[in-house]
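Listed below are the structures to be examined.
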Structure I
Amino acid sequence: MAKRIQLVLNDYVYKLGQAGDLVEVAPGYARNYLLPKGLAVRTTPGVLKQVERRRELERQRLAELKGQAETIKAALEKTRSFTIAKQVGENDAIFGTVTDREVAEVIQAATGQEIDRRGITVPEVNKTGTYQVDLKLHPEVTATVEIQVVPS
């Protein structure tokens, strides 16, 4: 079997890795494709130190984002309940439904915290009442708040 070469990727390469990843590839692939196109560089002690430094900075950045998400979660759990007014018909049935965009707007108006609406999971809301809404603030941080739907 042919000897493999260690390289550090400069850019994303499909089915191989992200920028900064240390990979082992066949010598021909490295010599004929990755190195001439500038997608990778050969490993040296200096390059390996740079890779470690980048990984450490990325780890710190992700930890900071998680800390911010924890702070937002604490602020949301203090408030705990939000109210949305909807137009109501017979038997307390609402016209339309409560959307993730409406929930995000109510939370921002009440707490000043901007929540990404794509991380909001709203249950099926057809009548007035109290509902639990899940907010995914970070891949590891999820908050649950109550939404009270009242007649307008």
Structure II
Amino acid sequence: MEALQAATSLRQAISGIIKRLRRTIKSDNSYSLSEYSTLSYLYPDQKLSATELAALVRVKTQSMSELLNNLKDQDIVYKTPHETDKRKSLISLTEKGREILEQSRYEKDEWLAQAIENTLSAEEKKVLRNAVVILHKIVAYEPNI
């Protein structure tokens, strides 16, 4: 039961930080979470198919196609023919797409840095640095299903 309570508290805290970041960041305002996730998977120079992106972002292939068409119309992604399978296209970020993602990440990091600097004591900052290592372990967890 203790692990469940910790999990609930952790989820709530992470959700709160994510929501706060999305409200705080100017450059993210016009992009959905699915669009932002798609850009992240393509950063910096990945080339993925629409099907691969749909699986990673966890949306239907049709939804991903619509999302990609929208991003393509905004010159954020571009398509190139697959090297071996001419029926497929590979999706990549344009320079504009990379800049949008980098600006968003910079703004998020700036907000987090200010929040850490202005709200935490030196001891709490040390605890946070140690907690980040632990959080990366949780992110890497793959259950044996």
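No value in this document is a laboratory result; all are computed from the given coordinates. Source: prediction; values computed, not measured. Cβ atoms are built from the backbone, for glycine too; each structure is taken alone.
A value of 3.3 was computed for mean projected area of the Cα convex hull in nm², for residues 96-135 alone; which of I, II is the source structure? Going through each structure in turn, the value belongs to II. Given a computed value of -22500 for helix-only ellipticity at 222 nm (-39500 (n - 2.57) for each DSSP H run of 4 or more, over all residues; to 500), which structure among I, II does it belong to? Value -22500 for helix-only ellipticity at 222 nm (-39500 (n - 2.57) for each DSSP H run of 4 or more, over all residues; to 500) corresponds to II out of I, II.
Of the structures labelled I, II, which one yields 0.20 when FRET efficiency 1/(1 + (r/R0)^6) of positions 88 and 112 (r between Cβ atoms, R0 = 30 Å, to 0.05) is computed from its coordinates? Only one of I, II returns 0.20 for FRET efficiency 1/(1 + (r/R0)^6) of positions 88 and 112 (r between Cβ atoms, R0 = 30 Å, to 0.05), namely II.
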